[in-house]
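Values in this text are rule-based calculations from the coordinates and carry no lab data. As the structure is a prediction and not an experimental result, all values here were calculated from the model. Cβ atoms are built from the backbone, for glycine too; each structure is taken alone.
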Structure P
């Protein structure tokens, strides 16, 4: 087997971030990719996130993983002094692939889970010196700006098509706490019938642990309840204490695990 790079960009990636493995007859056996990005708002202890993906026949996985790990180390070295987290995403039903990563030293210590809870009766009291307002969405530029603010606090990026679908749903609620024109916390919920999904929620780092998340969900719940909504579902990462604490406060129940995220920490050079 042999490794190569594509001759040009692959799905928008630098060719150096994509590897193709072929057998001795030059028949492709699979591909591997690596993407790095900063996520300091969600993961302040290890803000550099390096995501790898392998789509290949089992016989080609080890060769691809070795190449991806080497490329991941190059990316980590480009951000000296920062801790990094190398991770991938595996279906909970794919025991074979999960075992492959675990044998390679990855720890399956993070999951993405769906939680379900009734609209909470939390106080919607506006924090001191803040205003509670609908998110301004008068134009596509407004929608893009809102989406980009939400994406700062997400791993899976929202795109404009998703935003448009949300805005077209029966229930659409986008609220924010603002100090002057500066957003402190914003939330987006959308859905049909008696249920909505918590699409996005953030609180700026310098305003956390002050009850903003519960207050803004409480405000959204007041609006949604008057339109017949009874339940909220949310995708939660088990490794983020603030998200799991919010689910406990809402007396939410875990419905299912939608993804396992095996990973390994990459320490900065000393």
Structure Q
């Protein structure tokens, strides 16, 4: 048979172009459907964050004090109150905050979400004074790149039978969902460490336990958005890979009495 594969006395027939196209379409649809669940992971965090705008004054003074308590003021850490910046960014609107390692600045609307500021100081502690946290921070962007590449590789056709000898690329194709999840793991771990350090710092500023308990809930919901993205990415890439495997892997010919002579 033309273009057949032979391994260990077995014959395999390559899949048709139609099979490859069908697999690609189904894999893309399955991957998109799974990634479409991402907004659901962030809703609990977004809802609580809006509520926190109402009680920002309970956290503002403690947050402003936290920079000095952490000792990062001596390391050049600065806070840019985003409410004074004339733009419509998430930070200016009080929907987000971020820490920039390059400039050692925290951009945050201190009139709305000071509660999130302790977490950002936690990022700064990871970056400036941490060891493992600094490594995780450095791995964040490369991890995103790896996860993105795994999504691309998952859509490759499988031209070898499952029983054929495997090389490095075969290993990656077979495990691209797991690798994509691992690519997000440094982010999830570093975010968790930042929250943990932020809560510890809040206690040092004298913030009351009821407020710290409320902060823990918000940070847990924030972490859920990252863990959700990591999980969804791994599942989306893994599902695409399995579908492509099913539709593009050469089919074994079941033929009793077939022998391969060399």
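A compact table of results
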{"read-out": "Source structure (of P, Q) for P(r) over Cα pairs in 10 Å bins from 0, in percent, for residues 30-133 alone, computed value 15, 41, 30, 12, 2, 0", "value": "Q"}
{"read-out": "Given 19.1 for mean count of other Cβ atoms within 10 Å over residues 150-157, calculated: source structure among P, Q", "value": "Q"}
{"read-out": "semi-axes √(5λ) of the Cα gyration tensor in Å derived as 38, 20, 19 - corresponding label from P, Q", "value": "P"}
{"read-out": "Parent structure of the calculated result -0.42, -0.59, given that log10 I(q)/I(0) by the Debye sum over Cα atoms at q = 0.10, 0.12 Å⁻¹, for residues 86-245 alone is the read-out and P, Q the choices", "value": "P"}
{"read-out": "Read-out relative contact order in percent (Cα under 8 Å, 6 or more apart), computed value 32, structure in P, Q", "value": "Q"}
{"read-out": "Parent structure of the calculated result -21000, given that helix-only ellipticity at 222 nm (-39500 (n - 2.57) for each DSSP H run of 4 or more, over all residues; to 500) is the read-out and P, Q the choices", "value": "Q"}
